[in-house]
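Engineer: See the structures that follow.
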Structure P
Amino acid sequence: MKGGHVWLGRPENGATALLLAEGWATAASLHQATGLPVCVAFNASNLGDVARMVRKQYPAARLLICGDDDTQTPGNPGRTKATEAAQAVGAGAAFPPGGGDFNDMAQTQGPGAVKAHVLDALREPVGGGGVLNLADWQAEQRFSGPPPERQWLIRGVFPLGKAALLAAAGGVGKSFLLLELARATAATRPGDTRSFCALGSLETGGAAVLICAEDDAIEIHNRLAALGPIPPGLHVIPCPDAGGVPSLFGLDPHTRSPATMADFAVLAAQFRELPGLRLVCLDPLQALCGGLDLNLPQHAQHVCGELAKLASETGAAVIVPHHFRKSGDIATPEQAREAVRGSGGLVDGVRAVYALWPADEKDGKAKCRALGIPWRRGGVVYAGVVKANFAADWGLAVLVRDDGGLLRDRRMELGLLAPKRCDLQDALRDAVAKAAADMRPFTKTGASGLYVRRHDLPGLLHNTSKHDLESMAQELLNAGALAQYRMKPGEPAAGKWLDIPGGAVAGQSEEIAKAEAARRAEAEEIDGAGEEDGKPSEDELQGILRDAIASAAERGKPFTKTGSNGLHARRHELPGKFHDMGRPTLEGIAQALLNAGALVPYRLAHRDPQGGQWQDVPGGAVARRGEAFAKPLKDKSGAKSCITMTGEDGPSADESGGDGGESMGEAA
C-alpha cells in the first residue's frame, strides 16, 4: 500500500507540528498523549513515501517521525526506515527510550511520559535549526581564547559556510563563470597548488554542485568541453533535462506565507551527506523560488535564512546568481549594489554580494587597445565585492572575454594590479607546463633558460629579473609543482628540462628511464656470469666489457674509447660494476681488448680519424658498416659514403664527429 495513510486528528490550515507513526496503536497513543495530528503509515517501508506526501502538503510544518526501535529484529527496520524518511524530508526523528514503540511506552510509563518525550524531540534542532537555547551561548564560554581563522573558497570574496549573491546584468555570462568556479573547486584538493578562475584564486577545493534551472544538458556539455577535463566530485544538474525546474521555496497553500518546499529538504539532506562539499550554486535564484516575490522583504529574508542555514550545515560556500534591475548604465560598485533586483532584504540577508557589470564602450575600447586586442561589445566587464560582512577584497577586477567566451582578469597586464609573488609563480608554472606540452620546454638556466626565453613567458613576467625568475622556479621545484626531466638518453640522469609532474616531457623522461632500467637488468645478468665471491677477475671484466660494447653497437649506439661517447662518459650505460670505475682503469681494460683484437675501432664517416674510433667486435654491426664504408675509399671511386646506423640517435657518415666529442643524440 505504497503511500497509503490515515490521519488521527485532521491537521488544520497553518499546523505547526505534525507527527508520523508506523502503526495504528502507536499513532493512537501519540495522539492521545499529545493532542497533535498523527499520520499513520501502517508499515516501516511506507514511512518515506508518506513523509514526502505530508511534507509537500504541509511544507511549513515541523514534522516529527515517531519511529519504532526494533532492537530485537536484525537490521532494526523501524529505526532505519524512520531515520531515512526523516533525512529525506528534513524532519526530526524520535524513538522511545529502551526500545519498542510509543504504544509500549504509554502502557509502561504512561501518556505523560510520551508527551514529554515527543515535545522534547520537537524542540531539538533539525540540521542546525530549532529553538534557541540561551544557556548554550554564554559568551565567556563560547568566545574565550583566540578567534578561529575564517575559511575561504576565494579569499576576501566567498567565505566557506556562508551564503553569497552573484549579481550581474543579463548577458554578462554569470552562469559560465559559476560553472568554471564549480569545475575549479572540484579539481582542487587540499594541499594542491592554488587553482585560478575568473572570480579569483581558490584557497581550497572539494565536491561542487551546480543546479542549473535554465541551461540544458547540451549547453552544459559544450561549456565543460571548453573548460577542459571534467574532475571527479563535480555535480551539474541541467533541470530542463532532469525532470523540470524544482520549486525549492514557495508559498504555504494555507497561510500564503513563504515556505521551504519538500524539494529543498530533499536536496539539503543530500548536500549534508556529500563528502568534502565546498560549493553549492543555485542558478538562478528566482527560477527556483516558485511563487515567491523577492521584492517582498519577508520572502527575501526567508530564502536567505534557509540558504544561510544550508551553508552552515554543510560548511560549503552557497552562491546564488541573481539579475540586476534594468536601471541604466552602472559605473560604480555602489550603483551595482543598488541595481540588484529585489528588496533590500535580499542584499542584507546574505553575507556577501559580488557584482559584475559591462564597461561602457569608450572605456572598453581603451582597455582593449592597451591589451592589443580587438574590442567587441560585452567583452570588457568590471567585477567586485559590493557588500560584505567580513574583511573583504574590495579591489575592482577588469575581466576581458577571451576567444572561447571565458572572462579573464587582466589587471596585471593593464598595470592596475601589482602581482604578488604567488601570482607570478602560478603564471610561471602554467607557462612552463604549456611550453612542455608543445615540446618546447624551458630549462632553469642556459640557452633554453627561463630568463633567456622570458619573452616566451606571459607579459607580467617579461620584466622579472634573472634572479627572481630562477628563484621562483627553484621554489616550485622544491614544492614539487615543477620537476626536471630528460628528453634524450645521453642527458644527465638528474634531468634539466622543466615540466609539471605528469606532463608531456615528464612522460617522455619516464619512457627513457624505463628503457634504461631494462638495459641495466640485462647488464646485471651479464654481470653475474663467472663471478666468484662477487669480485670478477681481469679476464672476466674484459669479457663483460666486450659483450656490452658489442650489444651497444648492435643497437646502433656504439662507444668510442674516449670523448663524450667514450666508455667513461657513458659508463652508466654499461653493466653496474663499471659505474664507479675510474677512467684510467676502464680505458685500460678497453685498450687491452683492442691490443688483443677482441675489439676493433672502425671509421663510419669521412671526418672520423683514419684509424677509426667506433668500437665493436670483429664481424659486429658497426664492423660490417665500417668495412662497407672503407671499401669505396680503397676503390678510389670518389663516391661519398652514406652509411647510417640503424639506431635512432646513431652516427651517420656525414654527421659523426671526428674526435668522438659530439654526443650521440646531437649527432643524429
Structure Q
Amino acid sequence: MRKPQNFQWKEMTMGTCYYPEHWSRELWQDDLQRMKAVGITVIRVAEFAWNKVEPEEGVFTFDFWDEFMELCKQEEMQVIFGTPTATPPAWLTEKYPEVLNCRQDGVPYRHGARRHYNYNSPKYRELSARIVEKLAQHYGKHPAIVGWQIDNELNCEVDEFYSEADSVAFRNFVKEKYKTLDNLNEAWGTVFWNQTYTDWEQIYVPRPVLNNGCNPHLRLDYYRFISESTISFCKMQAEIISKYKKDGDYITTNGMFWNLDNHKMAEECLDVYTYDSYPSFAFGLNRDPKTAKDLNDRHWSKNLTEVRSICPHFGIMEQQSGAGGWTTRMEGPAPRPGQLTLWAMQSVAHGADYISFFRWRTCTFSTEMYWHGILDYDNRDNRKLAEVKDFYNKLKCLDEVCGADYTAAFGVLKDYDNMWDTNVDVWHRRVEAQSSEEIFIASEIYHTPYNTLYLSEDTDIKELQKYPVLIYAHPVIMTGKRAALLKEYVANGGILIIGCRSGYKQENGKCVMLPQPGLLQKITGSDVRDFTFTSPAEPSVTANWDGQTIDMPIFNDIMEPVEEGETLAFYDNSYYAGKPAVIRKNTGKGYAIHFGSTFSRESMKVLLEYTGILEPFQAMLEAPQEVEVIQRVKGNKKYFFVLNYMGSEQKIVLKKQMRSLYDNVIANGEICMKPYETIVYEVLE
C-alpha cells in the first residue's frame, strides 16, 4: 500500500521561477513587488547557481544569496530553494573529469550545458553532498523558505549513463542481486552468442555492439540500475536537507522522466511531487498539429494522469507561460491569448494545487534566451502578465477545491518492469505505444476518465478495488504475485481487461515455456495457439462482436477458450478468420476479458460500453469531444472543470443546476464556451 504524501497545500497557490543571478540587483525589489501585485507568493530559485556559493573548491560564500533572501523576507515572498547539482561548476569538471557522464562509446559530455554529470562518481557525490549540506545548514531555518527542490529535472536531457563510475556501480548492483556469476549467467542467458562471464570485472554497462544487439536481459537490469542510482542520489540530498529544514517545509523535485521509478523516489525521498508542464510542445514547428491525432496540447493530460499516480495532490514547478525554445532547437509559437490560463487550469483540474509559471522574465542571453517567461526582454507589462493576474483571480475562486480528489471511472495498470522492457524490446514497445495512446484518447473524447495505478511489491488489493474496471494493456512480464493479486481482484467483483502479448516473460525478460497468456490463463480462460503482427500486405484486421465490427490493429493473438472461457468476438479476416478474437471468463463475482490485439479508441468505446462505465457524467453534463470534462470531489461536493482546447466556440449542456466558481453565477442548460475558455462548476444537488 502506498503511503500518503507528507505535504499538501492548504489553499490554491501561485508562484514563478526566478533567477536573481541573471539580473541586476536594481531589479530585484521591483520584480518581487510586481510579482505580488499579480498574485505570485512563491518563487523557486538557485537550482543552477553552484558558483554563487562555491566559486572555487572549498571556498564558500553566502553573500549573494544572503542579500537576496533578506529582500525576500522583507517583501514577504516565500522561497523554494533549489540544490544546484544539475550544473557542476567548471572548476569541478576540469579537476575531476571522472564526474562526467559519457556517451555509450565512452566520450564524455563536457562542461557548458547541464545534466552532464553521473550519479555514481564518488567524487561527485562527495562534492554534491558538501554543497547541499552547506546550503541547508545556512538557510535551513530561514523564515522565507517554505520548500526545497532537489537538483532539477532528474534524468531530463539524458537518462542513460556510461561512465567508468557507472560500470563499477553496475557490477556492484548485479553482484548484490545475483550473488554468483552462475546465477547472473543463467538470468541473462549468456550462453547465447557465447556471452558467458567468468569474472565480475568483465561486466560493464551496455557498450556499443553491432546493430545495437545488446543482451536484452542485461539491459533490463541496466535500466533498473539507473533508477536505483537516481533515487540514491536524490535520497542522499533529501537526508541532508531533512537535518536542517524547518518543520513544515517540504522537500520536492520537479519533472517526470524516463528510466526512473518516480513512485519509489517520491515515497523514499520527497514530501510532495512537482511536475513541469509545457503543452506548447504540441505546436512546435517540427509538428503538424492540424493533422495530428494525439489531441495536441490536451495530450498533456496524459502526463498529468501519470503525475497524479505518483502524488494525488501535486504541484507544477514549471507551468508554461511563453513560447519555449533554445538557440539550438525547439522553435515554437507563443501561447495564444487564453492558452496560458487553459494549460494552467488543465494542471489544476488534474490535481495540482500549486502552479508556478516558468519564468518571471525571459533571459536575455545564452541557450534558453528563447524560452520565454511571463515578461519579455523589455520588462514592460504585457498580455501574459495580465493573463497571469486574471488566472490568479480565477485560481483563488477555487480555494474550496484545493485537496479535492480526481474522479476516475476506471484504472490503467502499469509496472516499471514492463515499462523498462519497452526500452529493450521493440515488439513490446510497438504494442504498448499504440494502446497507451489510444486508451488515453478514448478516455478523453468519450469523457470516461481514468487513474493510472503502478503495481509494486507492496500493492494492496484495496488499491485495485477502488476501480470497477482495470485495464492492464500488455503485461508482457508477469510474476506469480501479480497474477494472484489480479485473480483476487476479479474474484472480489472486479473486471480485468488485458490485451495481446500478455504474460509470456518472467522478471528477467526471458520467455516462459507456458501457453500464453502464461500465469494469467486461469483468470482469462484463453489459450493463445498462434500470434502475429498484422501484415501491411493485407487489409486491416477486424473482428465481429455481436454484429459490431471492431478493429484489431498491430498485433493479433489467435486464441481458443479454455477452462470455462467464453468467446465474445471472432476475427473477420486474414488466415485466422473465424477464430476467437476476444474471450471472457467469469471468476467469483467478476470477470476478465482477453482482448486479442492492441487497443484503439473505437474498440475502447466498445469495451467501456460493455463494462457499463462509458460516460459516467452524462446525467449531469454533455460536452463535445473537443472539450475536456474533469470532476474533482471533496466531501459531498462535486466540481466540474470544463476546458475548451479549440480556437473556436464549443457548446456544452448542463443537465443540473451548477454554480460557476469564477463569478458565482448559477447556470443550467446550454452554455457557449469561448475559444480556449475554462469554466469550473460546483454541482448544486
Structure R
Amino acid sequence: MKIGGFPNEASFVFYLIRYVILNKKDVLFILEDDADVGKIYEILLSLLQIFNADMEIIKFDSDRDNIRKGIEKIYSSQKLKFIVASVKSVNTGFPDKKNLSCLSLKVSSSIKRYEIIEKLVSAGFIKVSFVENSGQFATRGSVVDIFDFGMDYPYRLYFDSERIESIRKFDIETQNTFDFEMEVNISALNRKEKTLLNMNFERFSTVEDLNIDAVVLKRDFDFRNIDYFENIKFLDFGILKSDIEKFSRSGFDIYIFSLNERESSKIYGLFEENNILSKKIKFLCGYIDRGFFSKDEKTVIISSNEIFLREYDFNSIKRKRKVLYRLSELEAGDLVVYEDYGIGIFRGIKDLQHRDEWGNIYISECIEIEYAKGEKLFISLDDFKKIHKYVGASREKVKISSLGSAKWKNIRERIKKEIVLVAKDIIKLEAKRKALRIKPMIKTEMEDDFETDFIYDETPDQSKAISDVLTELESGSISNRVIVGDVGFGKTEVAMRAAFRAVSNGWQCCVLCPTTILAQQHYRNFKKRFEKYNINVDVLSRLTPYSKEKEIVSDISKGVVDIIIGTHKLLSKDIKFKNLGLVVVDEEHKFGVKQKEEIKKKQNLAHLLYLSATPIPRTLYQSLSSIRSMSVIETPPIGRLPVETKVGVYNENMIISAVNNEI
C-alpha cells in the first residue's frame, strides 16, 4: 500500500506518531540510510513534545552501540515502541533475549584471564593497548579494561590472581575511575538469531521497491493521499502574521519550533513586537527543518528556519568536544610535563606492587616518567590529568627537570606571581577607565543614511549588538565590549556602525588586525562603505612603502586620517593619534594579553571594541566578571551558506577549481 502527499520529513513522523497512539501498535519506520535515521530520530524526539504519550523511541542503525541499546529496549520496555531503522540495519542479526550476554563478571568471583579474552574475542571485541571506543578491550598485568557496546564508559577490572577484586567505570580522557560495580554483563552482538523484520511491528517506509511488506509514505501524490500541506514562504513578518491569525481564527493549534531556548525567546519577542501572540501558539525547542499544516488535525508546525529563511544542517546538531590527547597517543620516549615535577620522558605503563596497612598486597598501574640523571617517578593512572604532552621548543633545546631540584617549583611560583601582577594591573586599569567620564558620542543626521546604505537585512542578534555598542558610546563612560559571532555573521558591520558614530563626532578610529591579508580586506570594505561621506580611510602594514608609511604616520598625528586600519605596526611607539576615540581589535584572540593591555594604557580614553569568532577563556571570564561587556551574534544572515571544510590529498586541479569558483 502507498500513501502520498507528504510535504516533508516532519509530516511523515507526525503521521506515524498519531498512528501509534490511535492504533496502540508498535511501528517500524524504515529509511534509506543511517543519515536519514539520525535526522528522523531528532525530528521524532522534537514532535513527541506535542503529544501526551508515553512512547519508547528506538534508534536502530549500523552503529553497534545503538543496536545494543535498541535491542535491550525492545526486549525490556512495556511501552509502545517507535523504531527508526535503515534498510541495512533491519536485516542486521542480533541475539535472542536469553543470549544477550556473552560474559557475566562479578566482584569476588574467580575467572582465568585467558577465558575472558577468549569470550571477548569470540563476541567480536578487539584487543588494543588502551581502550578508546566501544567493542575494544585491553589487558595490562592485573588490570583488564572492557568497553562494552552501548555503554557511555568502559569498565576497569582489578584482579588479585584469578579473583576479581573490584570493577569500576573510568573516563578514557583522564583515566580516572569512578562508580564501583558489583556485577557487569558483557554483550554478545555477534549472535545472529533475530532481525527486526521477523518481529511483530507495523512496517512503514519512505523507500519504494524495497521488497519488504511495508506501507510506503510518499511525497508525490498517489491513489490515497494525506491532507498535510507545506507552509507558504514567509518572506516577511506581515505574511507570517497574516497566516498565523488565519489559523488561530480557525481553531488551529500552532507550534513554533526553535533550535534552542535563546532562539525561542527571540522569536517570542519578535512575535510580541509584531502583535502576533495568541493562546493557540506554543513555543518549543527541537530540530524541525520545515513545518506543515493539517486541516483534519487542525495543527500547524512552523520551524525557525522558515521564519528566518535559512537552511539548517542536521549533521552539526551534536559534536563531541575535541580532546588535546589521550594516553594511547603517548609513545615511550615522548616528552611530557607533570604538573608537580616538570619536564620528563614518558617511559610507558608499569605494574607496581604495594602493601596496605594490614599487609595486603595490591598491584597498581602507574605511568613511568624519567627525569634528569636517570631519576624515575611512578604516577598513579588516576593522576593522568596532571600529565601534559610537551608542545614547546624543539627537543634538542629542552632541559629535562630534576626531581632533586627546586627549579621547577620556583618557575611555577614565579609564573603565579607574574599572573597575579598582570591580573592586578588589568583590574586597576579597568577601574580607572570606568571612573573616567568622556564626551558622549551622539547620533548625527548622516547616521540614518549610513544605516540605509547597508543593503542586507540585519539579523535580530546583529541589531541588538549594534544597539548595545552605540548605547555605550552615548553613555559618557569608556566602553570595553567584545562581539562574538561566527565568520560571516555580521561582526564587521557592527564595527563600521561604531566607527561611523566615532568619526561623525570628531574622533579618530583605529582598526587593529592580526594579519596583513585581513587588514587589506578590511581596508577595501571600509573604503567602499565610507567613501561617499568624505571620511578618510587608510591602511598601514608591511606592504605599505616606507615613504607612504611616513606620510600616513604624519597624517594620523595631524588628524587627517579618520580611520586607520593596520597590523601590529599600529602598536609601535612612533604612532601618535591626535584624537583617538575608538579602537577595534579584530580576531582579538590572536593578540597577547600584554599587547591588549598596552593598547588600553596608551589610549586611556578610547572606547574598545573586540571582535572574535572564537573568544579565549580569559575573554569569556572577563565578560562574566563584568570587566568586559559581551554581545553574541548567533543568528546567521539570510541566505548565508554553511562553511564547508574538506580535508584531502594534495590536488592542484582541485585547488585551481576552488580558486576559479571564487573569482
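Each reported figure results from applying straightforward, stated rules to the coordinates on display, with no laboratory input. Just so we're clear, the structure is a prediction, and the values are computed from it rather than from any experiment.
Engineer: Quick one: Cα Rg over 2.2 N^0.38 Å, for residues 219-434 alone came out at 1.16 when computed from one of P, Q, R, so which one is it?
Structural biologist: Computed on structure P.
Engineer: Moving on. Which of P, Q, R yields 24, 14, 10 for semi-axes √(5λ) of the Cα gyration tensor in Å, for residues 11-90 alone, as computed?
Structural biologist: Going through each structure in turn, the value belongs to Q.
Engineer: Ok, one more. Can you rank P, Q, R by mean projected area of the Cα convex hull in nm² and just name the one with the largest value?
Structural biologist: P
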